[in-house]
1. Consider the structures 1, 2: one of them gives 0.25 for FRET efficiency 1/(1 + (r/R0)^6) of positions 143 and 159 (r between Cβ atoms, R0 = 30 Å, to 0.05) as calculated from the coordinates. Say which.
2. Which one of 1, 2 has distance in nm of label points 7 Å out along Cα→Cβ at positions 447 and 471, as calculated from the coordinates, equal to 1.9?
3. A value of 13 was computed for relative contact order in percent (Cα under 8 Å, 6 or more apart); which of 1, 2 is the source structure?
4. Kindly point out which one of 1, 2 the value -11500 was derived from, the read-out being helix-only ellipticity at 222 nm (-39500 (n - 2.57) for each DSSP H run of 4 or more, over all residues; to 500).
5. 1, 2: which one has FRET efficiency 1/(1 + (r/R0)^6) of positions 103 and 127 (r between Cβ atoms, R0 = 25 Å, to 0.05), as calculated, at 0.90?
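Every number here is computed from the coordinates shown, using simple stated rules; none is lab data. Note that the structure is predicted; figures quoted are calculated from it, not measured. Cβ atoms are built from the backbone, for glycine too; each structure is taken alone.
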Structure 1
């Protein structure tokens, strides 16, 4: 037997079989990592960005922002802002330029417990992370394929699901507990559900500024004791302090003011809709959303110079045939990418909404709308690509199955962010020469084996099996496979990262609307 035929006929060793099985089951992969650098996609030229910037400064200096709170005026008018003839708050161009120059260029959202350090999120430059969020009011019932009102228990379930999904790096208040109408009870239970369900970094919003102080008590209990949260903040919060076009929203502005006074990160979202609350031209909506976001940046830095804020330009598209919000499509994708490009133009930590498909189930429309919008947002260099996990129905609904699908899709998108490393070694000239001559292929080559886990990402859900195997398994589609995986996690993973002692203290002090029994496999909810 020749050396070549022996090489071709050799049976794989037990160790190699084990490694192959691990790869096929979707084991940890070194091809991607959180915080890889984007910025490859740049739809705007330098001239374009300069024009948008100049237009935004003109809007802030002349049109201004309507409905400023008296307490805000007391702070900013003595510092050089002014009211125009319409009673709107205006910001001098030179002031905005100075505030941009002095603004925080980065912030960190810390992970807790066993995740501390390794799962922290560093928002600076064009590092890219992915976050679920959305505050959907309905949740998909996968069996009935209908939507039902979201509950506060759903929020805990979504959070503990995300806790097991490696490619969703930050967790947010994905759904609203419509079964808890009282604002205080809702916000405290929302905070509890997020902190109990994961130790990943968090983003959330409050309904009332008065809820910040008691929430910090919960943050401390989750972080190690009194005062521990502010030493390494694991949560950023805010909301929508601007109501487009160009007006302040009282409740969320108050939250932003109080967060700034505490030195905490305001995680705002400024979301005008084209043709409805902003111009129909894509350039017009960009200049307005940049002006509105710069107004928030100005307020934060006038209250507390250098306090970090997310430059969160979230321009949305309106289907002008109906007037309804549309989360998918090419216009939404290029708008979001351009908004992030403006954030990077200012060198500010930023975020954007993406993956907001209009589809109601994980179908072909779902796939191409999610892939297009999330992909371009990531490649534009968004520090945080939000709304990613599970969101469907134009942000009105969320799905456990979709969360699992999106986690895997985001892994593939991260691989595109990383790109291709070109070096003398990766060009593989010697390997090409050697393998071409003998044995005529690259299977089993030392280089092939050495890079198969660092160059390639192996999916868990996406089907790469032969059609005969797929048919033998009952021809399951992606929705069915994702249902199986999500149910496996939800039936077994019931964390409470507070621990029993802290949990008892919390339940005594706060009106938590999730029972201990429902946070256990004994509940048999799944």
Structure 2
């Protein structure tokens, strides 16, 4: 008890003595060393300092705003305006037999037990409630305010999981977000957390409970403003997409890997390019944001062919993804590819060849696309052959490559002057319709403050005019908090432009594929929930 009191005193002295002079990680480290030496401490955690700052009055906290920012662990996590929370589904048989996928026991196919997200899931017994609660707790302990959550559900082919399990899983994710405010101070042992909704409930009971929890989440402190599901393109159909919307899904990630039939066949993918184009068109017509997983260096490909396929993604209207995840092919134990490699039938690209390929891809990426990842988070010890460079993005930046992708331009802490922001509109063909990328940029277009994706499609089963995404960048600002980049009115301006374009295209209504936690934002702007197939969308009648 005495030791604990001594440390608390040391932490308070560190903040009062050094707090206002700490501007970066170097000055923070120097202050920690000084206090540790003075009090004979082994270490000082950022979370411990943040806990003291959070107990201060609002007036006191103002003096330590910069310190709180420096203390945030991986502050970039919430700089895009949302708090991503990744959760993993249970190990379940996969419908595919892809050559490159590892098959580790008691881990979802294509994943490894020592990947960070998988380790967290295993610790929670793959329980959705525990995963969400503990992840939110971790984010808060590291100085983040995860009030606007993008829930990212990974684990393989979502659409292959039993329907009851799908509803049970998402229901408990919403329940966890709704409960977190009242239980976060009581969380001590993860294994003692009790999942509120049991698997024994009938499908009808699960659906009714989900509607209740979703309604609560519309006004909860911790809101799910986006929900991402991961699946195969050949498992997409209208029934599946309507079920995804019932669950609250707003973005779908699909394993594309390559857009070449011969490469797909060689790697035993189980579908051809036609399934990718049909799936993409369906997703777009329902308003989903679309993320492609791309795998350079697959058996049967070359750096030249990989670059050609990347170019084709944005010159062929059948594709046009909104986001890209680069997952360079690596050899891991337990895969067919490993056996090919051992026999000399497969040779990975060299580090230099892969780096040059990514540089060439980044040079041509359109302004309306976001490159989310350049590598997958696989620990080096699990990679037998292939890329082990973990900081490819930084290496490419050091090469002086100018990339126009959304991630490389998105605003972080820059406060926009609305008089010095220009609204730009980029129009391109995609699927059966036309896409409008409406962006709020700095005058030189180097900084992106926000954007809106509008789809005009006469064949959409939902609406001729569909807002597929509305996003304002900058450090996450909780609902009702003081303005930074978020809450400056940019979202309203972008949406207004989308409404004008919709009117010009003679659309009677405009619809939004809104996340559950964002519904009230659109209601304030005159949008209301639709009916039938459109019952999960926010719709506004357009007047001439």
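1. Source structure for this number: 2.
2. Label of the source structure: 2.
3. Going label by label, the one that fits is 2.
4. The correct label is 2.
5. 1
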